[in-house]
Structure P
Amino acid sequence: MKRLGIGVSGILAAGLVAAGLIAQPARSMAQDMASVHGHANDALGAAVKNAQVRLTTDRSPGNNPNRKYDYTFPVDADGNYKGTGIKPGKYVAILFQGTVSADFFPDVAFAAGEDKPLNFDMTRKEYMDKMTPEEKANLEELKKKNAATMDVNKKIENLNAMLKQARADIAATNYDSAIKAMTDATTAKPDEAILWDTLGDAQLGQATAADKAARANHTTDPTLKDKFTTAAASYQKALTLNAAAAKPNNDLTATANNQLGQAYGKMGMTKESSEAYETAAKVDPPKGGMYFFNEAATLYNAQDMEGAAAAADKAIAADPTKAQAYYIKGQSLIQKAAVDPKTQKITVPDGCVAAYQKFLELVPTGPQAEEVKGILTGIGEPIKSTYKAPGKK
């Protein structure tokens, strides 16, 4: 029998070689691609925003509007970017802001599988050296303005922190600390109304606390007038600055006048006190009941009963539920009670009894309610309260 030219061992060897070829995995196309990542910042060192990094093999000179780009990667809000799937080779890498070419690298090589870092740092020497004298001058001016802006922002940040702490100190009755902080703040920025207003709050709080302490100890404090005068001056400064602002803050105008009214009242300046409260009510009508009541209380404490009754009427008109306004009105009018020589009966001005009755309707119990009931009984008037306890019909 004729034998074939190839032996058994050769056939097995060929089979093993073929098996080896089949078992070898195919190379992934992604392994051949490159990627890129980096950061972009301008000549001031600030992150470039709303930009794109583009790669092209078109090396035509100048800003060719018809240039084709192989890859485009967006730059995020922090100036960072990344891109994948780049075919190995050499490219021109260009940073675009809108349609403007802001920076570029003419010869960037990408190897297979490489993740290349590529930063567009416009503060680098090569970039700066290409700037014209005019561009360099403009850059220096921008740097100065940027530094000034940063200084202002830092100062504002510090002042806001001082303002927040001062308000917390005032709430905690740490008036000395608040006065120190706001004195420093107004020295640093003397044209800011809110700082003077807060300084006034701290000074008024300190003066009021000293006044209460003197009364509690049945002593006199010779520094009280100066303390209230200082607080009033701070409020006046705040109001002057606020009025001169492009957009005056009505809330500040109202609250500063309300506080100024208190300071003037403590200083015995009742006319000026009333004017301040009236201004507050005019600027902020929804809180008119409170401002007019404060005016009525100030005038009542100053023994101006006629003025107190008139202010109480304004408070009642602004807020008919303001119980204390009815009380002050009744207390102011009762001062003019008289005995009729013919009937020997006590007569009171019109509106006095009605004010007391309305007060009892709103506040049927408590020390003042008992006081009012005693007054009405004393002048021979019945107690007509329409108050009903909660839950009763």
Structure Q
Amino acid sequence: MDYLTFQQLLSPAGQDILQDAIALSPQEPDFLIHYQSLTKRYPANLARAALEAAILRREATSKFPFADRLYLTREALEQASNHEIAVYRAKRFQPYPRVADLGCSVGSDTFALARIAPTLGLDHDRLRLSMASANLDSLGLLANAHLVLSDLNQPLPFSAGITAMFFDPGRRSNHQRYFSVHQYQPPLAVISQWLPKHPALGVKVSPGVNLAEVKEYEAEVEFISLHGELKEAVLWFGPLNTTQRRATLLPGPHVLTIENGAQPSIHKVTDPKTFLYEPDPAVIRAGLVTYLAERLDASQVDADIAYLTSEIHTPTPFARTWAIEAWFPFQLKRLRSFLHQQHVGHISVKKRGSPLEPDSLIQQLRLKGDQERVVVLTRLRGEPIVMICIRV
């Protein structure tokens, strides 16, 4: 969809076409069939635009509770934060009377920021900025947001008034994902031009960011998971920097941090005990496994593996927990015999540090029975072991 076609889609006639497209409940695999149907009644460019909008709204329901009112591009949707994360993140900007959303795209973060404070949204893409305006209007937020067409590679079009900024650089182009902060659009290094005048800055980066690439920056690194899935990382600068490393689990929020200057605890490696903990991926990515072990009075089963074990079950939002029924050095024959004795017919396989493929293992076990277990493949002091577990 181009800018002029989008303007036509916003017209009363365009909205009629959009409603017809939405009524089809279209999905991407059915695009051609619906497109051919709509082009019999409407101009081809508007039929395509309406179908794209309807399909993306349907797909966006996993990220936005108000997806049925939004206009999106596919890349913008792929890069957009879940609204639950955006709302959580925006709360850190509450003390600031006026904020800027740099690289605002279609407005996915502006929605949350504009509820906190008057927000200036900047983006270099005219189409996305127009979509952001329509989206904010549909949510009743346009009065609290001002949108500006601006290239972030150039000096920012303001020098005063903005008290804090959020920056979401482009991390995708033509369906290609950028893994290095040097490839971002604009590159992360652009913030060195902003920080002297605008030290209160938050920057969204990939959850898989190479920490060595951001080591030079004096910033808090926060990793955020949603419903147990690692979603994103944020660099917090200046007065927004409140700790060294943070793992945040949503909903909640549940927060685990490293205090500035603190050193990771050293925990001994022990044989598996009564309970097994699998830390949340945000905890693992933030390097907080040993801190969690200390909180749970647990030990590691291997110094390089993010599994913890303890004699006592301590409920925690930061890890999933299983009771360990048995464990032993991995041998296929021994594992098959044990599971048959327990009448286990269905298993879920989890692994860390094991080269075995779960699907292949399940086929080789040839299980029969009415019981279920979780089979964990991992290492103990470098040697392969298997733990048979029951969900707590």
(message) When distance in nm of label points 7 Å out along Cα→Cβ at positions 142 and 342 is compared over structures P, Q, which one is greatest?
(response) P
(message) Comparing P, Q, where is mean projected area of the Cα convex hull in nm² highest?
(response) P
(request) Identify the structure, out of P, Q, from whose coordinates mean count of other Cβ atoms within 10 Å over residues 166-173 was calculated to give 15.9. (result) P
(request) Using helix-only ellipticity at 222 nm (-39500 (n - 2.57) for each DSSP H run of 4 or more, over all residues; to 500) as the calculated read-out, with -18000 as its value, let me know the right label among P, Q. (result) P
(message) Quick check for you: by distance in nm of label points 7 Å out along Cα→Cβ at positions 78 and 326, which of P, Q is greatest?
(response) P
(request) Could you figure out which one of P, Q the value 23 for percent of Cα pairs over 25 Å apart, for residues 182-301 alone was computed from? (result) P
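FYI, it's all coordinate maths here, none of it is from the lab. Worth saying up front: this structure is predicted, and the values here are computed from it rather than measured. Cβ atoms are built from the backbone, for glycine too; each structure is taken alone.
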